[in-house]
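The numbers here are math on the coordinates, done by the rules we state, and not lab data. These numbers come from a predicted model, not from an experiment.
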Structure I
Amino acid sequence: MSPTKKFQNFTERPMGDKKVKAIPGVGNVLSKKFRDGGIVKAFQLYGMYLFMGKDDNEFKEWLKSQFHVDAVNIDQITESISEYARRHK
């Protein structure tokens, strides 16, 4: 399966001031959950990923426990943020 346009836009371009909804796997419902938890920008989730030492499993557990993200969206979000980190060292 080829990457989606949303995935390409997120991983290939600088983080800048992107909203959390720019991350693949984040739609209207998750965007509201994140906003309610104080996360409105993509760099905030990316920062948590870095804070967790780029540990995919720890990040996934955090998304699940803090925001009740389902498995499919957890995988999309983590894959996108992980790929962004790989490309933008």
Structure II
Amino acid sequence: MIISDVMLLDLSDLIGKIDEFFNALEEIASKFFTRANLFILTIARISYITLATAGLLLYFSGIDRYRGKSLIIGGLILALVTEFMGAA
């Protein structure tokens, strides 16, 4: 069976279109996961700032020193993990 040049050209065009499709899909997925990662980092940063601030208020106001200290430590741990994840 002899494959004509026209059929090879059509097959080449089809492969090119499929390649373009997957390149576009890869670019969209990359942008989506980059934005999702930035969103998660923003939420985590808001969380550790809130935890540490609430802990400082509880600790220095004398309302509940133990819980305040725990919140400060939790905020610091969350900050370290978040910033390590953001740097990677």
Next on the checklist: Matching task: 23 is the computed value of relative contact order in percent (Cα under 8 Å, 6 or more apart). Pick the structure from I, II.
Outcome noted: II
Item to check | Structure (I, II) behind the derived value 89, 17, 14 of Cα extents along the principal axes in Å | outcome: II
Checklist outcome for this item: Working back from -33500 (helix-only ellipticity at 222 nm (-39500 (n - 2.57) for each DSSP H run of 4 or more, over all residues; to 500), computed), options I, II, answer is structure II
